[in-house]
Every structure is written in structure tokens, then in C-alpha cells.
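S.K.: Listed next: structures, encoded as C-alpha cells.
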Structure P
Amino acid sequence: MVDRSIQNLAKEFSVAEDTMNEFINRFSPKMVKDNAYASASDTMLFVHIPKTAGVSIGKSFQSTFDKFHGVQWDNIGPSFRQSTRLAAYGQSHQELRQVIMGHFGWREIQLWRNHEMGIKVGTIFRDPVERMISNFNYNRSNVHPGHEAFNKQFPTIEGYVRAVDLDFQITQAVGFISSFDEALRKFIKYYTFLGITEMLSESLDHLSRSHGLGRMREHRENIGRNKISTVSDEVISLIRSRSHNDLKLHRLLMTIYRI
């Protein structure tokens with residue numbers, strides 16, 4: 001550590017010192033050695049949390065991994081299972097570096113655990129307020145195939161925020177938690193990469209070096225029209241009140257990427 005000790009960070013984020021130490025050693029770009037998670041043949045499950053630079057990451061993955069398996073956003077369970085079967089079969093008879101990417105989450109990850117298959121998991125987090133607003137804009141925009149139904153169901157962002165799961169990003173990535181320490185422990189046990197949208201270039205570089213992959217670059221795309229122009233302080237407070245642990249994790253990741 002350069003600026004802050006493990007002890008101070010553990011106290012700041014209300015977790016055990018050994019948990020903080022393991023988390024930093026596993027995910028900090030400065031602490032993880034090159035090729036620490038590299039393998040001649042493996043499959044990474046990449047949990048795509050909506051509106052966390054997924055398009056950019058997906059395009060990078062398609063030119064970096066030997067095989068890219070995209071999970072259908074509107075048919076997650078069956079699509080993930082099919083991708084898993086294809087990836088596992090391919091890996092069983094040849095050296096192949098593969099990635100399965102999509103809006104799946106903790107429930108789908110269990111499929112690999114239940115079958116006792118080797119697992120590497122990664123995801124990207126984003127500031128919860130910015131992510132929520134961006135996702136609302138995207139769902140109601142003309143580029144989303146379900147925007148008409150979405151606009152009828154959620155005419156206001158307040159209704160949408162209240163309908164989205166508490167700590168949406170952590171819940172998708174590791175399921176329900178009863179403490180922030182528990183969340184970090186789950187990431188330490190099952191994940192090999194955590195990045196942040198706000199430092200996407202640094203995150204992709206870290207993923208590339210730590211997993212022994214080719215160089216990845218950003219791809220930026222604009223969303224469609226029909227954005228909300230302003231969000232009230234009340235809505236921002238509502239988002240924050242429903243994202244307590246997401247906010248903490250995002251702040252922690254920003255800290256360790258800047259060390």
C-alpha cells in the first residue's frame with residue numbers, strides 16, 4: 001500500500017483486516033502479478049451488469065479470447081446453459097480460452113460450481129447513481145427493443161428505482177449478503193477480476209495482464225434518444241438509499257485502482 005494502510009482501509013469500510021488484505025491482494029492492479037490468473041485453456045464467466053460499458057468490453061473479448069459466447073438478454077437461463085455446455089465440451093478436448101458474457105448472475109454461476117468445473121469470474125462495476133440513470137435512459141430509448149413496454153410500465157424514474165433490486169450490482173454478482181465483509185469474501189472466493197467503468201482503460205489493461213490475454217481497447221457507442229435531461233435530488237437520494245453496499249464497493253474499487 002502507498003497512501004493508506006490495510007488497517008485504515010479495513011476501518012473505513014468496516015471489514016476485518018484479513019478480509020481487506022485478501023481483497024486488495026486479489027484485485028488491485030498494483031498487487032496482482034502479470035499472468036497470475038493465466039491458463040492455456042480455461043473459461044471465464046463475465047457477469048455483465050447493465051450499463052457498465054458492456055458493449056466496449058464485449059467487442060474487446062471477441063478479438064481477445066479464442067471463443068466468445070454471448071448470453072441472450074431475453075433468454076438468460078437456457079442461453080447460459082447452452083453456452084456453458086458448448087464451452088465445457090470445447091475445453092474438454094482442446095486447449096481453448098473462452099469467455100461467456102451476458103446479464104446472468106449468481107444463480108447461473110452455481111451451474112459451474114454444482115458440476116465442480118474450474119471457474120474464473122469477472123465483472124465491471126459503476127457508480128450506482130450514474131448506472132441507474134443510464135440504465136433507465138437506455139431502457140426507454142429507441143435503441144432498446146422493449147422500450148415501448150418499458151415506458152408504459154415505468155413512466156417515471158422514481159417507479160423504476162423502487163422496482164430495481166436493492167444493491168443491484170452486488171446482488172447480481174454474488175447474490176444476497178448480510179454484511180459488506182461477506183460480500184468481499186464471496187468476491188475473493190469466486191472472482192479473479194473486478195473492474196470499474198470510470199477507469200475502463202485501466203481495468204481492461206489489468207484484466208489483460210493478470211489473465212495473460214491480448215491487449216484490449218475501448219469501444220464507445222452512444223445510446224438512442226429519449227433521455228431524461230435532469231434528475232432531482234430526491235431521486236438521487238432514493239437511489240443512494242437503495243445502494244448502500246454498491247456505493248461502498250464502488251468507492252473501494254476506485255481506491256485500489258488509484259493506489
Structure Q
Amino acid sequence: MKSKISTVIITFNEENNIKDCLESLKWADEVILVDAFSSDKTIQIAKDYTDKIFQKEWQGYSEQRNFGLSQARNEWVLFLDADERMSDALALEIREIIQDNNGLYNGYYILRQSFYLGRWIKHGEWYPDLKLRLIKKDRAIWSGPSVHEKLILNGKAGYLKNPIYHYTYRDITHHLEKFNHYSTLFAQDAFIKGEKVRLNQLLFKPFIRFIRSYFFKLGLRDGFAGFVIAFMQALEVFLRYAKLKELNKT
């Protein structure tokens with residue numbers, strides 16, 4: 001019997017991204033969208049591509065994705081973000097791999113390549129960026145804090161050759177808005193766990209993060225974009241611990 005595939009996307013106010021994302025998923029057997037009550041045209045646009053649309057109050061990345069996983073009716077499930085796109089080559093590769101799968105792998109890592117400030121990023125901490133995104137429905141679950149959630153797989157994982165295209169932050173302002181949000185989530189999770197801030201986390205971790213991304217991982221080869229990425233990563237690390245220290249004092 002031919003294996004079929006479901007795809008899961010979680011959204012909140014993604015009217016600028018969702019059309020292109022869904023266009024790239026026309027080959028899929030089922031498209032499931034879990035929306036956190038968007039106030040823009042996300043749902044209106046999505047209705048042209050799928051009738052499997054669920055609105056669910058935001059409970060964290062893991063909870064939203066696991067809900068989408070529970071709605072999938074096919075053996076294989078692919079997770080995609082609204083700002084990501086499938087290439088034709090990757091779609092074909094996935095079709096072939098799930099038909100030829102001999103039971104050795106219960107999931108597959110996919111390379112993600114990001115487009116930022118007018119260029120494809122090929123160095124630094126953004127590349128190579130391997131993500132576990134294709135899994136057998138009953139062999140994996142999302143777990144983790146409010147941000148940086150992980151897909152936990154029961155069994156072995158293989159690797160696909162073709163990439164997911166990631167059209168990440170629109171510009172530097174959008175980048176700042178996003179990592180300001182992510183650093184807040186990190187601080188809140190750490191505060192709930194009772195974590196404290198040490199001086200080296202504020203002073204040295206941001207510096208080390210920049211050096212690693214820009215020099216050791218050759219982000220400098222991506223020009224201005226590579227410098228901005230490394231700087232932003234360092235700044236986000238600083239904000240995580242600065243916000244946690246703030247919470248510990250309130």
C-alpha cells in the first residue's frame with residue numbers, strides 16, 4: 001500500500017508567509033494547520049489550501065505541535081514552519097523515502113538553509129542547520145520549554161539530502177522583535193525552574209557566542225549578514241540572563 005504523508009504547521013498572524021508555505025505543500029496528502037487565533041488573514045488564506053484548520057489557544061510550541069500531530073491521519077508526518085518552504089527536490093525525495101523505507105528509520109533530519117538580508121547563509125551557527133522534521137506518527141513527540149522545543153524520536157533517524165528553505169527575519173527590526181520575544185520566554189522558563197544568574201553568564205557567554213559564530217564557524221564569510229547574525233546571537237544571550245536577573249529581583 002502506498003504510504004501517505006501529513007504535514008503540520010502552527011501559526012499566529014502569518015498572513016505574509018502562509019500562502020507561499022502552503023503552495024510548497026500542494027503535493028502532500030494532508031495539510032493540518034494549528035492556529036493560535038490569528039487576528040490577520042492567516043485563516044482566510046489557509047482555507048484555499050486545506051480544510052484541516054484548528055484554532056487552539058497558545059500553550060507553547062510543543063503543545064501546539066503535539067496537537068497537530070494528534071490530528072494527523074497518515075503514518076508519516078512532516079513539520080514545517082510558516083516561514084519555511086519545500087523545494088520540489090525535497091518533496092520528491094520524501095515521497096521516495098517513505099515508499100522505500102525498510103523500517104530502519106522512524107524519522108529523518110532535513111537540512112534547513114536560511115535566507116537573510118538578501119543572501120543565503122552558508123556559514124556560522126545557521127548553517128548547516130539540521131532539523132528532525134519527518135517522523136512516523138507514533139514514534140515521536142515534541143517536548144521542551146516555551147522556546148527551543150525538541151522532537152523526541154523513539155528509534156533511529158536518517159538524513160535527507162535536499163533542504164528546507166527558511167525565509168527567516170524580514171529585516172533587522174523583525175530580527176530584534178523576535179529575539180526579544182524569545183529571550184523573554186527563556187528567562188521565564190528559567191525563572192520557573194528556580195535558576196539564578198552568575199556574573200560570567202552576563203559578561204562572558206555573549207562574547208563567547210559571538211566569537212564562536214563569527215570566527216570559529218566562519219560567519220565572517222557571509223559578509224555583513226554574518227556579522228549581524230553573530231552580534232544578534234550574542235545580544236540575545238545577554239538579554240536572556242539580564243531578563244532572568246530582573247525576574248529574580250522582582
Structure R
Amino acid sequence: MATYLLKKLTGKGMWVGSVVHGIIKNILENLKNGYSVDYENIENSLIKIMRADINSSKQKLYRQDPKNKVGFFEDEYEIPISDGELNDLIEFAVKCVRNFLNSEVFSYLKKVKKEQWLTIDENKPSSFIFDGTTIYAKIDAALIDNGKLIIYDWKTGRKEDVDYSLQLACYLTYASKRWNFKPSQIEVFEVNVATGKIIKHEGSATKIDWFENYVRNGIIATKSLLRDTKNNTAAEEDFDKVNTLRYCKYCNYLRICKPAILPDGRPH
């Protein structure tokens with residue numbers, strides 16, 4: 001249970017992204033099912049959710065229910081988060097939702113018919129089998145329009161130079177297998193609701209080949225570290241501990257790992 005609890009801890013940036021994704025999911029599901037969208041109440045709902053998460057984490061309620069309650073890394077490791085910083089995060093999330101609602105993508109999605117939708121942010125990742133290994137994928141939104149399979153991936157990162165090619169190639173590969181579309185019939189849109197930037201990625205067999213080669217090499221490299229490949233087992237003593245401040249300082253598992261660089265298992 002202790003390891004699972006630490007696994008479920010979230011950083012502030014990941015938390016903001018998760019909340020924004022949840023709001024967008026609710027908006028699109030309402031549109032899909034023909035319900036009216038209460039635009040005036042969207043921001044209030046967002047702020048209410050974030051305030052509740054903040055208070056819940058401060059009270060460490062996640063320790064009793066780590067699966068369903070938000071737990072901040074900072075609260076678990078007693079790193080102070082100022083009210084100003086928390087307010088800035090809430091304002092940033094509100095900005096992201098506003099950008100989405102004012103985007104050309106949302107203007108288009110408002111016109112999409114119910115039967116065109118394939119998926120909207122499924123609760124659990126779906127998967128496909130590649131070379132005997134299960135590959136998981138969780139698509140934010142997908143629909144069919146004029147014989148094209150269109151995939152949307154929402155981003156909330158403030159940096160504009162992040163390369164998501166591998167992730168989007170995974171979606172392309174998964175979608176082609178799940179919905180039986182040719183790569184040339186698929187378009188993937190990277191939609192950054194923080195910056196307003198939209199990038200269209202055309203599907204191609206070359207991108208799928210690149211992804212599959214990357215994954216195949218990764219599988220081979222990972223299996224080479226196992227003691228027993230057939231039973232998928234490894235031994236902890238075969239792996240050296242990372243002992244670098246850059247990686248260790250904000251690792252969820254500090255408490256149980258206690259790397260030498262942070263001898264008491266706590267950030268400083």
C-alpha cells in the first residue's frame with residue numbers, strides 16, 4: 001500500500017493538466033449527447049474542483065484513498081506551496097479552458113454529430129498487442145469526418161519546443177489497428193490549450209514503421225535486463241540506484257529508496 005500511495009502522488013503541473021483534460025472531456029461529452037453547455041458555470045466548476053483537490057491533499061485524505069483522492073508530492077514530503085503559487089495554477093487552468101473554448105478546434109467540434117464520435121477520453125487506457133507485448137494508449141478525442149479519422153491530443157505545457165512525435169505516432173499506430181483505418185486516412189492534431197498552438201500531423205505508414213521499430217528495440221533492451229524472460233521477472237540487485245539530484249529530488253519513491261544524495265529520503 002505504501003508503494004502504491006507514492007505511485008499515485010502527482011506534481012502540480014500534471015495535476016493542472018489532468019483537471020483541464022477532465023473539464024474538456026465533460027464539455028465534449030455534453031455536446032455529443034445533445035446537452036446544453038453551461039459556459040458561465042464552466043470556470044466556477046473548474047475552480048471548485050481545484051480548490052477541493054488542494055484542501056483534500058493538504059488534509060492528506062489521499063492516504064486513506066490514494067486511488068480517488070488527489071495527493072500532491074509537495075504535501076506528502078512537506079514542501080510548502082504558497083497560496084500565491086496555488087492561485088497562479090488555478091488562473092493558468094482557467095486560461096487553458098478559455099483558450100480551448102475560443103479555439104477554432106472547439107468551433108469545429110460543436111458541429112460534430114453524435115454518430116461521428118469514436119471516443120472521448122476513455123476512463124481506462126485501451127491497448128494493442130505488438131510483438132507479444134501489450135502497448136497502452138489513451139486518446140483524448142477521436143471522430144470520423146468525410147472518411148478521415150481525426151484524433152485530438154490536448155496539451156497544457158507552457159513550453160513550445162517539446163517533441164511529442166513518439167506519443168502521437170503511438171496514437172496513429174493504435175488508431176489504425178483499433179478502427180481499421182489506413183495511415184493516410186488519419187490526421188492527428190496536437191492542440192496546446194496553454195499557448196493556443198495547433199499542429200496537424202498527417203498519418204503515414206512511415207511513421208508507424210518508425211514507432212514500431214522504436215518500440216521493438218525498447219522491448220528487446222528491457223527484456224535483456226530480466227533474470228527470467230519467460231516469467232517476466234527481474235532482481236532488484238541487478239540494477240544500480242540512480243544517485244543524481246536532478247532525478248532524485250522530485251521522485252515519488254524517495255521515502256522508500258533513500259538515495260545517498262538525499263540520505264533521509266526527503267527533498268531539501
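S.K.: Thinking of P, Q, R, which structure, once mean projected area of the Cα convex hull in nm², for residues 40-167 alone is computed, gives back 11.8?
M.R.: Details: P: 8.5; Q: 9.2; R: 11.8.
Derived from R, not from the others.
S.K.: If you don't mind, there's one more thing I want to ask. To which of P, Q, R does the computed value 159 (volume of the Cα convex hull per residue in Å³) belong? Walk me through the numbers on the way to the answer.
M.R.: On the way: P: 130; Q: 140; R: 159.
Only one of P, Q, R returns 159 for volume of the Cα convex hull per residue in Å³, namely R.
S.K.: For relative contact order in percent (Cα under 8 Å, 6 or more apart), find whichever of P, Q, R sits highest and give me its label.
M.R.: Values: P: 30; Q: 18; R: 15.
Result for relative contact order in percent (Cα under 8 Å, 6 or more apart) over P, Q, R: largest is P.
S.K.: A value of 0.8 was derived for distance in nm of label points 7 Å out along Cα→Cβ at positions 32 and 112; which structure in P, Q, R was it taken from?
M.R.: Label of the originating structure: R.
Any read-out appearing in this document is the output of simple, stated calculations on the displayed coordinates, not a laboratory observation. Predicted, not measured: the structure shown is a model, and the values here were computed from it. Cβ atoms are built from the backbone, for glycine too; each structure is taken alone.
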